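No lab work stands behind these numbers, since they all come straight from the coordinates. Since the structure is predicted, the reported quantities are computational estimates derived from the model, not experimental observations. Cβ atoms are built from the backbone, for glycine too; each structure is taken alone.
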Structure I
Amino acid sequence: MTTRHATCTCGQLALTAEGEPSRISVCHCLNCQRRSGSAFAVQARFANADVTIRGVSSEYALTGDEGGVARFHFCPTCGATVYYRVDALPDEVAVPVGAFADPGFPSPTVSNYGERMHRWLRLDEGIRLNE
């Protein structure tokens, strides 16, 4: 079984995920662009039962474009987001892929909010676009 470790920048907040993610996606929504500081965000979802969290987090609840709420957990020391929970998906934890700091992490299979994707960005052919 695969074990992956995600941490904030200073290491105070950490997450261990066992097994493979149920979904890996790219999101181009404006909230993800702001949150990630990039043109898009990449996240992996894991079942709650497969995740162990260590450390103290601060939480920020964000209402998305379609009314759903995501609760982002970030380190109160360095500010890096390590995981978040979507109210509509109570059995899963989402982890920004960059928190794993693993260039070998599996590729995303889904892309969301394609209408907000930067024009210069090109995705791999295997990534399904959800509009």
Structure II
Amino acid sequence: MDIANAFLEHLGTRLVAWETGFCRLELDIEPRHLNRQSSLQGGVTATLLDAACGYAGLITDADGQPVNALTLMLSISYHARAQEGLLIAEGRVTGGGRRIYFASAELRTADGRLVATAQGTFKRS
């Protein structure tokens, strides 16, 4: 699947599942993703969660063609450190209407450990 986002591609993010109301992204942690404490940089976490939430609401029609949206609000809770391995971000639409939608996402390690969660509000354009 084509992620069609230069910044996400630059990070090494892979779009592995994308359908109406759901998105799954994966990222292999590399040294460039780490902060001074050798943990995943918070901005990388925020980016993955924002993208998972946002992409989850972009396919709205039966033809499966994505629309565009922008983030109106994003709230993130950081739960645990991640330092290496595979990260999995899954986003789901939780409500909303034609233009405004709500979504949540979880970021987990490959063994299922919860790293962070997010809830957001998005506007389709």
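Could you figure out which one of I, II the value -5000 for helix-only ellipticity at 222 nm (-39500 (n - 2.57) for each DSSP H run of 4 or more, over all residues; to 500) was computed from?
II
For Kirkwood radius over Cα pairs in Å, which of the structures I, II scores highest?
Values: I: 15.1; II: 14.4.
Top value of Kirkwood radius over Cα pairs in Å, among I, II, belongs to structure I.
2.1 is what came out when distance in nm of label points 7 Å out along Cα→Cβ at positions 2 and 82 was calculated for one structure; which of I, II is it?
Matching structure: I.
One of I, II was used to compute distance in nm of label points 7 Å out along Cα→Cβ at positions 10 and 98, and the answer was 1.9. Which one was it? Provide the component values of the computation, followed by the final result.
Values: I: 1.9; II: 3.6.
Only structure I yields this read-out.
In terms of distance in nm of label points 7 Å out along Cα→Cβ at positions 26 and 58, which of structures I, II is highest?
The maximum falls on structure I.
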